[in-house]
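Pasting the structures here.
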Structure 1
């Protein structure tokens, strides 16, 4: 299927690995020019090499900037003032007991997980509306829908980002611009693997046991009963970034393997 992305320019934040890298690679393979963002230049260059291995004709541009800060967003938007597609992939998480989450932690998570999207959309959305063309996709999480006592700073700030996406979609009424969220469940990213390793080490058990416990206790409704791959999530993001998804707007589209036990 031709997703009609040739000639489009897509910006993907936090793209050196995981869902961000998979999304950038898939968009590039569909003919889009991709702008990959991250905080580490070496990792970004390595990511660009990986993209070009999978899509030899890819046009890849790199912007080193921390979009979890006002200054980082300004650096990024100055370097790339206009895009057709914005994928707000950046996000941080870590298992911390609620009472141990400091004010500084809450502020940092708010800046990265929520305000990054506010600042980027504030810059790119008005131009998309003027041109009557554009796509914005926020990366959500099933944890923001099924909030628990674990990682509350992550869950609350990601829920805010998903609410932001729905509010931004209202601004696109009657236009050809769309804003949507994607809701993945547990996904086998480098970051998730690090979290599992940390829990396993602290508990003195194997990582497979930790993963099994995650589904048995944290995601008992999961129909998939395994971690999704970054590519499986990227496939949905790429579709929502394409002209073919024109009738999907203001939606929170699931790719969480049935872990949310509701029909809506």
Structure 2
């Protein structure tokens, strides 16, 4: 089997693993944040764990992209910069702003998340390096790129604003959980997750690639079940929780 055939089937195989993960996460809630519990092995500081697991994605995307790049392509380099820009926030800025960054997180969970990010970073970096010749400068005015970029940046803005709302809820002496309000939180319990899914759906469209779709599906596979768990936790914890809110997709789910 040729290298590109292996790469093609690796993408489909990874989508299959994502589908199984999606189903499993409806029964097993990842043990961090409000769902932290014992039984998952050694613990590390959440801030450190977040940096470790999120750094894997831009690192392996860049390694696989630049190692496989045969000719300079400004369009694919722009794609790389979009990816890295997202993870500069997720891997470095977000952990620095965490209010409860010293709380424990299972190292086993960090390792699994790092593996997820490693594979998705590799797939997208390898794709952009190997098939970058399909992206000429004219791709930047293609409707797929324009629509995808609009969705990507809309999702990024929703994600950043939602993170800010959650962070401000913990300001002051009372740093416990509260009902988030404002922005997309008026429609869904997990507006930050909704924004992140939008980002990677936008990425899949602007690259118009199976590798991009793979990552968008994996993002949804991780975040949709967790959003459902968050939503149910809010409803159990707060008797006055807004009844009209959905978990993650406005008016639908």
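Taking mean count of other Cβ atoms within 10 Å over residues 54-61 as the quantity of interest, name the structure among 1, 2 where it is greatest. Write out the running numbers ahead of the final one.
Numbers: 1: 14.9; 2: 22.4.
Across 1, 2, mean count of other Cβ atoms within 10 Å over residues 54-61 peaks for 2.
Between 1, 2, which one scores greatest on mean count of other Cβ atoms within 10 Å over residues 110-117? Let's see the in-between values first.
Values: 1: 23.1; 2: 18.8.
Ranking 1, 2 on mean count of other Cβ atoms within 10 Å over residues 110-117, first place is 1.
Identify the structure, out of 1, 2, from whose coordinates relative contact order in percent (Cα under 8 Å, 6 or more apart) was calculated to give 20.
On the way: 1: 20; 2: 24.
Checking each candidate, the match is 1.
From which structure (1, 2) was mean count of other Cβ atoms within 10 Å over residues 118-125 calculated, if the value obtained is 18.9? Please report the intermediate quantities before stating the final value.
Working: 1: 18.9; 2: 23.6.
Working through the options, I get structure 1.
Of the structures labelled 1, 2, which one yields 17.8, 56 when Rg and Dmax of the Cα atoms in Å is computed from its coordinates?
Values: 1: 17.8, 56; 2: 18.7, 61.
It was calculated from structure 1.
Here helix-only ellipticity at 222 nm (-39500 (n - 2.57) for each DSSP H run of 4 or more, over all residues; to 500) was calculated and came to -13000; which of the structures 1, 2 was it taken from? Don't skip to the answer; put the middle values down first.
Details: 1: -13000; 2: -21500.
Considering all the candidates, the number was obtained from 1.
Which structure, out of 1, 2, was Rg and Dmax of the Cα atoms in Å, for residues 78-229 alone calculated from, if the result is 17.5, 56? Numbers along the way, then the final one.
Details: 1: 17.5, 56; 2: 16.8, 55.
The correct label is 1.
Ranked by mean count of other Cβ atoms within 10 Å over residues 86-93, which of 1, 2 sits at the highest value?
On the way: 1: 24.9; 2: 17.0.
Ranking 1, 2 on mean count of other Cβ atoms within 10 Å over residues 86-93, first place is 1.
Bear in mind these aren't lab numbers, they're just calculated from the coordinates by the rules spelled out. Keep in mind that what you see is a predicted model, and the values were worked out from it rather than measured. Cβ atoms are built from the backbone, for glycine too; each structure is taken alone.
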